[in-house]
Structure 1
Amino acid sequence: MNISEVKFDCRHFRGEIPCTPNKLSGSICTDCTDYDKITKRILIIKLGAIGDVIRTTPLVEKYRTLYPGCHITWITHTPDILPKKAIDTILSFSFTSVFTLSHKHFDIAINLDKDQEACMLLSDINAIEKYGFIWRDGHLNTANDLAEHKILTGLFDNESKINTKSYLEEIFEICGFTYNRERYLLNVNEQLVDTWSILKKEANNKNIIGLNTGCGKRWPTRLWPSENWIELIQLLQNAGYEPLLLGGIDEHEQNLVYQQKTGAKYLGTFSLEEFISITSQCDGIVTAVSMMMHIALGLGKKMILFNNIFNKHEFSLFGNGEIIEPSTGCDCYYGATCNRNRQCMNDIATELVFNAIQRHIP
C-alpha cells in the first residue's frame, strides 16, 4: 500500500504507533473491517477539581448520541478520573498538551472553566464552533451568548442565590443543549472492585455506610462537628449498619480518632482508583464534600449530602438521596470563614442525618 491509502480520518488512527486493529490482527487500511470514520472532532477543556471534572462527563454521552463516530479529546488536571473507554484522547494539562492542541483543528471546542489558563487555551484553539468561557479583551468573557448566565452567577452573589438551575442544566445550556438526565462517567478499575469486595463479606450482610468525615481545606465552613460524627457512628452501629470511615490525607488523623473512640472500620488513605473501588462497596454515603458526592453519584450510590454555603439547586442527586442543610440557615455564602460564634453546621442534628439514612438505606 502507499500513504494515499492510509485512512487518517479513522478513530483508530494513532499517528506515531500502529493502531489497535493492526496490532491485534495485522489488518491495514486497504482491507480493514474496523474502519471507523471520524464525524466530528470535539475538544473539552475542563481542568478543575476532581468533582468538577466528574460532573461534566454527562456531556460525553450527549455528544456520542448526537454525533455517532465523533472523536473526543479532553484536557484536565485530573486525567485519572476519566474513563478511557468513553473518551478517545485524555490529556493532562501541560506545556506539551497545550502546544499540541493549539496546532490541531476541531469542529467543536468547549471550555467550562473560568480560570485564565483555560480561557486563554480556548482562545488559541482552532475550532469552527466554540462554547463556554474564553479570553477576550484582556479578561474572562463568553465564547457566545449561551454562557452569559453562568458568568453572571459566578460574578455576583445576588445572581447566584436566585439561580434555580443545576450545574448540569447550566453546562448543557452553555453547549446549546437541554439536559435530559445524562449520567456521570467514571474510570472504575473492576479488578480493584473485585479485590475490595472483601468488605461486603466482612460486613456480614450489614449495609455499609461510607462516612466522608472531612470537607477539604478550601471550604472549612462545611465541616460537621466531631461529636456529631461520633454520635452518628454509634447510632448506625446500634441500628445494625456497618460505618466505614472515608477520607484523604487531610482527614487521616481525625479518622484515626473516630476509629479509636467508636471501633468503626477505617482502612487508611489510598490512591484515587482504590478510593473509588472502596466507595463502590458502600450501600450509602454521608458527605459534605463535592468530590465524594460526584464519585458516589457516578457509582449510583444512595447519599446524604450536607450543604450550607452553596445554592442547593446547583446539585443533582438523580433521586438517589437528599440534601440536608442547617435549620438556622447560613450567613457565609461561598465563604471559607464564618462570622457566627456558633457555626451553622452545628445546627444539623445527628438524629436528622440518621433518620435520612434509614429512609434511603433501610
Structure 2
Amino acid sequence: MQNLPFVNVVIPCRNEKNFITKCLDCIVGQDYPKDKLEILVIDGMSNDGTREIIKKYMEQYPFIKMLDNLKKIVPTAMNIGIKYAKGDIIVRMDAHSEYPKDYISKIIYWFDKSDADNIGGILITKPGADTLIAEAIALVLSSPFGVGNAYYKIGVKEPKYVDTVPFGAYRKELFDKIGLFDEELIRNQDDELNLRLLKQGGKILLVPEIVSYYYARDSLLKLWKMYFQYGYWKIRVIQKHKLPSSWRHLVPSIFLLTIFGTFILGIFNPICFYILGTIIGIYLIISMFFSLRISLKKGLKYFIILPLVFGTLHFAYGFGFLKGIWDFVILKKHKKKTIEDVPLTR
C-alpha cells in the first residue's frame, strides 16, 4: 500500500446540483487509500447551488478541494486541475457520472500492468430522467447505429488499444511531453489530446472491467445541442491534425451532403429525386431495424420513439459538422482574434 501512487481526481463541473452529490459520494467511497487521494472539483462559477454542495463536502473531507474556472469550459478546467495537482496520476471524472468503489484501484492496477499512457473503461449510459424520451436517448447512445464503433460505448470483452476512452486517466508527466488540453476547443478537447498522444507514439487502453455510469441528456433538444457542438468542433480538431480521430466521425456529414447534393441535382435531372428517395428510404429501414431490435429486448414502447432519437443524433452531428466547415474552413473564423464561445448545455 505504501508504494501506491498519489492520485488526483479532476472533475470539471458547472451547474450540476442534481448530480454532484452522487458523483462525490462515489469518489469518497472508493477503496483507494484516502491519504493517497486528492479530489479537485474545478467549478465553472456555478450559480445553481452546486458550489454550496461542494463546500459541505470540503468541510467533511479535507482531501476535497474546489478551484474556480472563470472561463467555464472543460479544457480550461482540466488544465487548472493538472497544474494544481501534486499526484503522479491524473484521473478525470465527470460530475454527470457514477463510479464503482474499485474504479480508481483498477486504473492504478492497469497502469502498473500495461505500458498505456491513457487508461479508461466501459461507459454504461443511463437515462438522465425517468421519462420515455430520456430512456430512449440512453438506449441510442449505447447502440452501434447511434455511436458507430465507439468501443467504450458498445463494449469489448478484452482490454484493447483504441483511439479514445471516456474521461481518461493519465500519468502527470505525460502532459510535460504532449502539452495540456487545447483551450480553444469548447468540445472534443479529449479527442484532440488523444490524437496528439497517438501521433507521438502513445497508447490508449480500454479495459472492460473498468466501468462508469453516465447520465445522458434527458430531452431531444439537449441531445441536439450537444451533438451539434460535437460535430461543429470536430472540424477544428481535423484542421489541427489534418485527419479525423476516427472515420466514423465523417459518416453523418457525408450522409447529409449526399442528401443535399442529390436534391440539388434533382432540380436538373428528376432521376436524382428517385435516388434521393432511395437513400432516405434505406436510412429509414436501417433505423427501423435497429429500433425494432432494441425494442424487442428493452420493450416495444420504445419502437416509435427510437427512430426519432437516432435521427436527432445523426442530423445534429451532421449539421454541426457542416456548420464547422462553413465557419472554420470557408470563413476561417479561427484566425480571428477571438472565437465566439458556444455555451455548453445540459
Structure 3
Amino acid sequence: MLRRLDTLIAPVVAIVFSIVFASFILLAFGANPLDTFLRMFEYATTPRSMALILNSSTTYYFSAVAVAIGFKMNLFNIGVNGQYRLATAVAALVAGYITFPGYIGIPIIIFISMLVGAAWAGIAAWLKVVRGVSEVISTIMLNFIAIGLIAYLMAPSVLGVQTAENVIGTPIIPEGNRIPGITLGNAPIPVYGMILLAVALGFAYWYILNRTRFGFDLRAVGMSPTAAVASGVNVKRMTVYAMLLSGAVAGLVGLPLLLGAQYTFTVNFPGNYGFTGIAIALLGRNHPVGIAFGALLWAFLDVSAQILDLIGVPREVIVIMQGVIVLSVVIAYEVTRRIKVRRQQAAVGMAGHQ
C-alpha cells in the first residue's frame, strides 16, 4: 500500500501545485481561475476535442514509451526527435514511391519506420559501448544530422515533390496503405487507428519488463550495473539492446499523423514530440499506465488551451503549467525517494533493536 502511495503522490502533488501556480498567473492577468478551468474543461469534452485529445495522446504515448525504455537503464535517449523524424520521412518515401498491394503495405511501412529508428539510435549505442561517448551528447548531435539528412532527401532534385499545400514533401501515400480511423460518436474527425497499436505496445512494454528475463536484466542494469555484472549480465550488450528498442519505438511516433491524417511527410512535419515524451515519461514514472494518464493530461492541456484566446487569456499559461508540472514532479520524486529511504532506515533500526 505504501509503495503505491509513493508512486502516486509525486505526480498528484505536481499536478495540484501546477494548478495553484497557474491560478496565481491567471489572477495576475485579471482572469478568474475557476471560470477559466471550467471553460477549458467544457471545451475539451466536446466530441471534436475528445478525438483530438486521443489523437495527440497516441503520439505522445509512443514518444514517452521510447524515452521510458532508456530511463529504465539510466539511458537518456534525448534523440527521439531525430529518430522519429528520419524514420517517418523514410517510411513516407517508401510508401509514396512503392505501391504495395492491399493492406500489406501497412505492416511494411511500420516495420521500415521502426527499423530506421532503431538504426539511428544504434549509432548512439555503438558510440557509447565502443567509444564511451555519452548518449546525451551523441543523440543531440544525431538530431541535427537527421534534420540535415531529411532536408537533403526532401529536395526536389532528390526525392521530394511539390505537395498540394505548395510545400516540399513526399508523394501522397495511396489509400490502401493508410490506417483507417475510428469514429468516436458524432465527432467530426476520426481517432487514429494506431491507438490500438499504442495499447498493444503498452501491454508488451509491461510484460517484457516484468515477466521476462530480458526485462529483469534491463532493470537490473539500470539499478546497479556492477551488481548486474556480478550476476552475469552483459551490460554493454543490454545497453545496445535498450537503445535499439528505444529507437524502434521512436520510429512509431510520427506514423499516427502520417498514416492517419497527412499521408505525406513535409518540411512542416511536427518535430518536438520527442521532448514532450521526456516530460510525459517522467510524469508517468516510466510505467505504461502512468504514461497513458500523463499523455492524456498533456493532450488535454494542449487541446483545451485553444479556447483561452477566445476568452482573452494568453494560451502561454498552459505552457507554463506544463513546465511547472515537469519541475514539480522531479522535485516530488526526489522528496518521496528520501522519505522512502528514511522509512526503510527506520524499519531496519527497529528490527535491529528487537
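Values in this text are rule-based calculations from the coordinates and carry no lab data. Quick caveat: nothing in here was measured; it's all calculated off a predicted structure.
Tell me which of 1, 2, 3 gives -23500 when you compute helix-only ellipticity at 222 nm (-39500 (n - 2.57) for each DSSP H run of 4 or more, over all residues; to 500).
Working: 1: -9000; 2: -14500; 3: -23500.
The read-out was computed on structure 3.
When volume of the Cα convex hull per residue in Å³ is computed for each of 1, 2, 3, which one produces 160? Provide the component values of the computation, followed by the final result.
Values: 1: 160; 2: 146; 3: 172.
Computing volume of the Cα convex hull per residue in Å³ on every structure in 1, 2, 3 gives 160 only for 1.
Figure out for me which of the structures 1, 2, 3 the number 27, 23, 14 belongs to, where semi-axes √(5λ) of the Cα gyration tensor in Å, for residues 47-150 alone was derived from the coordinates.
Value 27, 23, 14 for semi-axes √(5λ) of the Cα gyration tensor in Å, for residues 47-150 alone corresponds to 2 out of 1, 2, 3.
Compare relative contact order in percent (Cα under 8 Å, 6 or more apart) across structures 1, 2, 3 and report the one with the greatest value. Could the numbers behind the result be given before it?
On the way: 1: 14; 2: 18; 3: 34.
Comparing 1, 2, 3, the top value of relative contact order in percent (Cα under 8 Å, 6 or more apart) belongs to 3.
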